[in-house]
Structure 1
Amino acid sequence: MFLSISQVFKIGVGPSSSHTVGPMVAAGRFLALLREGREVVPGAGTLSRLGCALHGSLAFTGKGHATDRAVTLGFAGFSPEDFNPEAAARIETEIGQSGTIKAPGLGALRYRQSEDLVFDYDTTLPGHANGMVLSAYDGGGNLYARETYYSTGGGFVLTASELAKNELTAEPPSAPYPFRTANEMLKMAAASRLSIVEMKRQNELHHISAAALATMLDKIWRVMDDSINRGLATAGILPGGLNMKRRAKGIFEALQAERSTNMAAPHTINDWISVYAIAVNEENAAGGQVVTAPTNGAAGVLPATLRYYLDHVPTARREMIHTFLLTAAAIGGLIKANASISGAEVGCQGEVGSASAMAAAGLCAVLGGSPAQVENAAEIALEHHLGMTCDPVKGLVQAPCIERNGLGAIKAVSAASLSLRGDGTHIVSLDACIETMRQTGVDMNHKYKETSLGGLAVNVPEC
């Protein structure tokens, strides 16, 4: 499967790409299976009821990530791309009152979330930590159809059979520049004398038109930028029970006041970078619309870095937005294809670490970096997130996730700057760093992989 920019950057709904977006997508896919009459058990009666069992990380942190709500709304026909919060709240209330769900194309089916959606804390499915089994039953309670889905991070969803034969490639074999590793990418850049963004653009144009690509990139940035602006303008308490106060608005207003007096210290630029990221991740925590970059939990890093470039770098040009996003997508594709972007699989090194690497590469590219410097920037950022655990307090994408995005963006800017001070030569390659992240994730105790069974999740008293 080729990882296009539309797959690396998905427009979705918070708080989690793997625990909210993925399960909603899986529920929609299951409805399609039922409408098409596939996988129906021979001799089954009339379709009457829907059910779901969540396993592994989806069970352990599903309530904090609104996984149960995502499945329910997916069964009701909602999708992450065009999610309407007001309509969702209304439909969810109707389902709770009636005990039935109006599944598109299937009519009214019995569904009581408290009974028909099970959090199975004892069983982890073999394919991935984020596993879920969706079932349908006839009027007699007999199995009508069943499918296993895995939410593998960043909104990617695969059935058990798809996962078994899944062959991800950073770039398609039929494309002009089919690099599968960073080393291949650099060799192709040297041979063709093209930049990474030029190669990535040609590979995308192998599938869609130039106009469609431009429209897609513009939309991705518009949603990212909107999420920053909403976060900077909104105060209040985040949902979920931690009683965490939204901070971006207050910090932003203080920074604006300091700038007007021209008395800000030089290190205050870090606060600007952080506040953009915090704004996005507060929006994500509140269930707002964000872009997986490459995940919802890490959605603030890349927009914050790009906004820093546009608003604070004197030589910035808006036409470089596409260059930033395409370069970042090329790096994200390499990481997803050769390791993981799933916190439940490799910890937060795969989420914020990957996002920081992507953002560093994008910033280095728009600042004039060579392919070797871009690769170096991504490696520096990823290397210094290796071993980072995913231990969300109360299973919510809030602490430490929101601030962690701010620091990930700061690291991205620092990594890009360091790489531009050199000529691109370095000891640790990006490929070696990606493989190290994969191995570290395999070795990491499951308590630190989005289960909220270790780390900060058990050492911070819940408020």
Structure 2
Amino acid sequence: MRVAMIGTGYVGLVSGACFADFGHHVTCVDHDAAKIAALNSGKIPIFEPGLAELVANNLREGRLVFTSDLRGPVAAADIVFIAVGTPARRGDGFVDLSHVYAAAREIAAALDGFTVIVTKSTVPVGTSDEIELMVHEVRPDADFAVVANPEFLREGTAIRDFKLPDRIVIGSDNARACDVVSQLYRPLYLNAAPILYTARRTAELIKYAANAFLATKITFVNELADLCEQVGADVQQVARGMGLDNRIGPKFLHAGPGFGGSCFPKDLLALMRIAQDYATPMRLVETVVAVNEARKRFMARKIARVFDGSLRGRTVAVLGLTFKPNTDDMREAPSIPLIAALHDMGAKIKVYDPAGMAQAQPLLPEVTYCDGPYACAENADAAVICTEWEQFRALDFAHIRKLMRHPVLIDLRNIYDVEEMERHGFVYSSVGRPDSPAQLRRIQTIKMDQRRAKGGDETVVLPFPLDRHIAPAP
């Protein structure tokens, strides 16, 4: 089949390359001529494992083409995908659909013969109806159908998600259009990917509902982690006990500094605005958004706690900047408000990320960028794991301890074991897991040293009473 993919952002580029890999002829269209030239030369504008090789292979085989000319590819296409950006609109958080509607009008002018127009971008309920009306206005004679086909790609695993999907949602009441889209996805039949046929508005809402529910799971376990810290429970074991219930499942029950990225924050705001427009406010979603935003800055207090609440003059090494590993995406990354809060507390910040530092520099100009985790930890008073990159899962802590001014590690992703860090002699704090008596003694020592340096009272208030939650140290 001949496919025109309008937009070469994350969704358009991954989807276009994967459709080409199925054997379809795909033309990806973007008005940015410099971006098209870079793609034709094999330069990929985003970091996504396996994508550069996939694009190169299909360019070489002639199944994938990049161009800034929309008219020719649309006229020749059986299916045209709208995969342009839908950012949150400034001021009210609603979705900015200007790019979607501009693409729809351009597509309408170029249609030739029966064509299926597919909305791949994440759009509010009713957007596909608006696209249909626009195309009719521009081309009353056009033979076309509009289908909603939301994407469910996760950054870092997008190619696998596309080729081994949990489901394919096709939203249309036009049997001919549904058949065309089904034929496009036929190569996935071997993987037994379920196809769900729905009305267009239902398909549009499914994406928002799924993301809102996953974000709610994350926020729930994060609040549970705070309770675990106060009562001396282990959130990882609590989450495992929950996840073994088939009705709940284990995924998205990992405590941390809050969710970020290009989808969850934007989609939850959009869902809130859609619900408000229809006078059915979603109070739970509103709370999830508020709790998540507050949590990102709250993590800075966790770091300051070790130093008796004061970070002025301290150097903090932050390992990981992107909102998740295996991506260079800094959009709504928890590291941004965390670093802002640390900076407000008077700390000096050093950072390292395997892929995201180029994207981070315009957003975080006041920090020192380092060449690796060990350079980042050198002369630091505390190190913070903010993103769970694989490169941080087996660090040489004997070496790091020699490099650091104080052996303090704040693990916001719980990738290390409390007892292991004790053996390395670190003051170690994680999320939703109780500190051991030895850890509390180390924290107490640092606080006492800091108070002596200030000439103040050496009395130390621990996070919770030892005799109540943890057996007293021998």
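Given a computed value of 24.9 for mean projected area of the Cα convex hull in nm², which structure among 1, 2 does it belong to? Only one of 1, 2 returns 24.9 for mean projected area of the Cα convex hull in nm², namely 2.
Looking across 1, 2, the calculation of distance in nm of label points 7 Å out along Cα→Cβ at positions 10 and 290 that yields 2.7 traces back to 2. If relative contact order in percent (Cα under 8 Å, 6 or more apart) comes out at 18 when worked out from the coordinates, which of 1, 2 was used? Computed on structure 1.
Here mean projected area of the Cα convex hull in nm², for residues 162-297 alone was calculated and came to 13.1; which of the structures 1, 2 was it taken from? Source structure for this number: 1.
No value in this document is a laboratory result; all are computed from the given coordinates. A quick note: this is a predicted structure, and the numbers were derived from the prediction, not measured. Cβ atoms are built from the backbone, for glycine too; each structure is taken alone.
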